[in-house]
Structure 1
Amino acid sequence: MPKKEEQIGITVKKEDNFSEWYTQVIRKADLTDYSSVSGCMVLKPYSYSMWEITQNAVDQEFKKAGIKNCYFPMLIPENLLNKEKTHVKGFSPEVAWVTSAGNTELSERLAIRPTSETIMYDSYSKWIRSWRDLPLRLNQWNNVVRWEFKHPVALLRTREFLWNEGHTVFASKQEAEKEKKQILDIYSNFLKEYMALYGVVGKKTEKEKFAGAEYTYSIELFLPSGKAIQGPDFHHDGQNFAKAFNIKFFNKDGKEEYAWQNTFALTTRMLGVMVAIHGDDKGLVLPPKMAPIKAVIVPILFDKTKEKVLKKAGEIKKELSMFNVELDDRDEYNPGWKFNEWEMKGVPVRIEIGPKDLEKDQVILVRRDNNKKEAVKIKQLNKRINEVFEDIHKNLYRKSKKIFEDNVVKVKNFDEFKKAIKDKKLVLANFCNKAECEGHIKDKTGGATSRVIIKEEKGKCVHCGKEGKFLTYFGKAY
């Protein structure tokens, strides 16, 4: 017997209980499952397909830029991790350790990769000798483990996650810093052109920058729950790691100097952000480029016309094969149940065809983003579906941008700041960029932190009243 509609549907509204809504969508759309390890998730085929789309799209751009893929061990000796004290201090609470093999205690603890700087740079110090060895631009697609948090949320906050981690080395600071725009453009374009997500690019404050970096830039997004969330990021590490790991080279003048380095990353968290921003009370809403199944054909079957309708549905599937179309010809489920299931899974377009449509040589095309229906002649379907996909993407991006912009409040004083945070808004304010001041802001607002500095603008710090030339977004982080 098929499941009842109420069993597969979402039982809470997104605007009423975002957390419960998100949990139900992730589970009922068949994206992830719990594992036996606390805080670690199973990526099921449907969500992993989306990660493969992400990998392929971003990796193509990396390769065009001259970045090559590699792989380093996930186990890192403690002595390497300790070579960069500032870096280790930032990650020490999150590091998981291997201390024994079988019944034998290891002579040295091995960290399970929280990030790969230390093990990669040990090799870099051996590989790089001359300016001719530079630039060295490598990337890994791998998994990392970071243990410190109390409340795991599938895709958004897990102890193990998948990502890319780029690690590049240059002969000069100028060359290294030039890479920032290239990498952030790759990430920004992917979020916009594939995920239909709007975010702002800016510089992290001194308090929030990556441990070991000279500075960090990130793409910040805003969730319908009223919380900010960090997307892909880029770190200019200067010569910090080069000095810790003795990464030196002889320049063209024959003089020895330390190299300049960058790191950058995008994670599976972005899948969760996409779900959170685009989804509705029926489930997932997927941008066409991110959908493993871009369209589903649901035939309306009756005994007398079943054979003819199925034959035509099969022909349509073949005609649209480049879109990865699914034909749902299951007998045990009625059309209404199928509609609900495919809506839950966020398939961008549903194509309905029954005996009356067959007589008119048409199908009924239904959009997932706004539920609009239209009759389309079968001979025009290929062209029309492309147009609809493009319009769905534009519509989702507009909505994402609107969610962000409608929730920004520019404030002039700390009372306005506190009210805006209480109202679950993203605050834009002048800030002094002092870590101590930022700590006071967090304490006085119940957890609001800086997100990114977007530009310099003369004014007074919204909290301490001193010079605050940094126009900065603040919000509670997810």
Structure 2
Amino acid sequence: MNILLVYPETPATFWSFCNAVKFISKKSSEIPLGLITVAALLPDDWNKKLIDMNVTNLKNKDIAWADYVFISGMNIHMQSIKKIIKRCLNFGVKIVAGGPMVTTDYQEFQGVDHFILNEAEITLPQFLKDLEKGEPKPIYTADEFPNLSLTPIPAWHLLDMKKYAGMNIQYSRGCPYDCEFCSITMLNGRKPRTKTSEQFLNELTSLYQHGWRNRVFIVDDNFIGNKKKLKTELLPALIQWSKARDYPFSFTAETTINLADDKELLNLMVQAGFSSTFIGIETPNSESLSECGKSMNLQRDMVESVKCIQRSGLMVMGGFIVGFDNDPDTIFDEQINFIQKSGIVTAMVGLLNAISGTKLSKRLESEKRLLHISGGNNMDGTLNFIPKMNYRHLMKGYSKILHTIYSPRKYYERVKIFLQEYRLPAIKPPPLTRNDIGAFFKSIWKLGLIEKGKRYYWKLLFLGLFRYPKQFATIVTLAIYGFHFRQIVKTIEH
């Protein structure tokens, strides 16, 4: 059996870092972890080929070779998935589709032979069993969440690793919180399920043995959903693993802001090799936080919480949202002031969107305010519902936020605020590579000689050389990120 696994093309977005990865001669910022995990669940004697359309082209001969084409993706991949399906239909190849986008909106995809919904550890074996009997069904679904001990080590060998800026890996699924706009609890439940420490370290060892030495993003919905298990089991074991191999990976994870309340957990993460964390701040407006169920962000000084985490040695990346029903007319200036004051350099500000199946989409539908399904990109300047705030005012205010916080002057100011608070961990940093050095010289050309606002780049560079020499590589990286963000802002509809 010839199996072609196809990952759709990701459009240029904030998180694609498509403009940044070019500086280090890479094609994509992250890997199709779901598909290479699915590949590992398939029979060993099947022939498997991976086409990630973000790093290579999908050719007609690839489709013609396949007996089945497996497709997976997220909401942002809808248009690309539809194009892939159309091409496969032209060749008469059978199509198997799954993943979060398909699970919530499979009715949107015509021409798919078999839908493998929910989590593949349960539904994929059912399909394979029926396929062996010659009786595969159109739809496979499950109303339970699998034990993650069923999850195999991803098929790393299918990747062309040199084309990626980072690798992905997973420790847990699910989140104890239930924010109104979030689809995580619907897809993965509220009780965090984890792999065993041994299982997780075996995956890391496998990745290490495949030659990877760089950034690893732990893609959990909320990495600290089970703090006790982290502190007593995983992190102590990960610290030993990382020390024994001279810290080959720099880890990034998604957490909640109450990480700031647990100094022990913070220190363990830093000792294990974590360098950054993404946190959903969403909004400084308490009424809007209450509206969306972001309870962990309430009744705290969020700026101080962010700075506490950064002083511990973790760079904070933040997610922000405008468009809540309770947002006041002043929310745009409030967001700008919070982002600048906090020193969150990598600040993603998006418009609220209602993802299918979430509590938000159900509420808006009951209020006759839902317009269409979400395209998955909350930074493209569009809404899929009727907002309470005047639409023109919302769009104008959103544009103001983007053009302010990503402008060279404000952006480089924020880097300086971050540097004043950030404490560089004592662990050994990853060695510079030829691509890193090349990125520095490319940044001089694009950011220091061509781009408008270049004087702010040079001021930051000299500040780094003389005051923060040990953080110079981080400074260059953040400068390049800023370039990427400004390119994305140029593409957003207003």
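Nothing in this text is a laboratory measurement; each read-out follows from the coordinates by a stated rule. Since the model is a prediction, treat every value here as computed from it, not as a measurement. Cβ atoms are built from the backbone, for glycine too; each structure is taken alone.
State the single structure among 1, 2 that was used to calculate Rg/Rh (Cα atoms, Kirkwood Rh), giving 0.95. Before the final figure, lay out each step's value.
Working: 1: 1.03; 2: 0.95.
Computing Rg/Rh (Cα atoms, Kirkwood Rh) on every structure in 1, 2 gives 0.95 only for 2.
One of 1, 2 was used to compute Cα extents along the principal axes in Å, for residues 141-196 alone, and the result was 41, 29, 18. Which label is that?
Working: 1: 41, 29, 18; 2: 38, 26, 24.
Considering all the candidates, the number was obtained from 1.
Which of the displayed structures (1, 2) returns the greatest value of mean count of other Cβ atoms within 10 Å over residues 13-20 on calculation?
Working: 1: 13.2; 2: 19.4.
Answer by largest value of mean count of other Cβ atoms within 10 Å over residues 13-20: 2.
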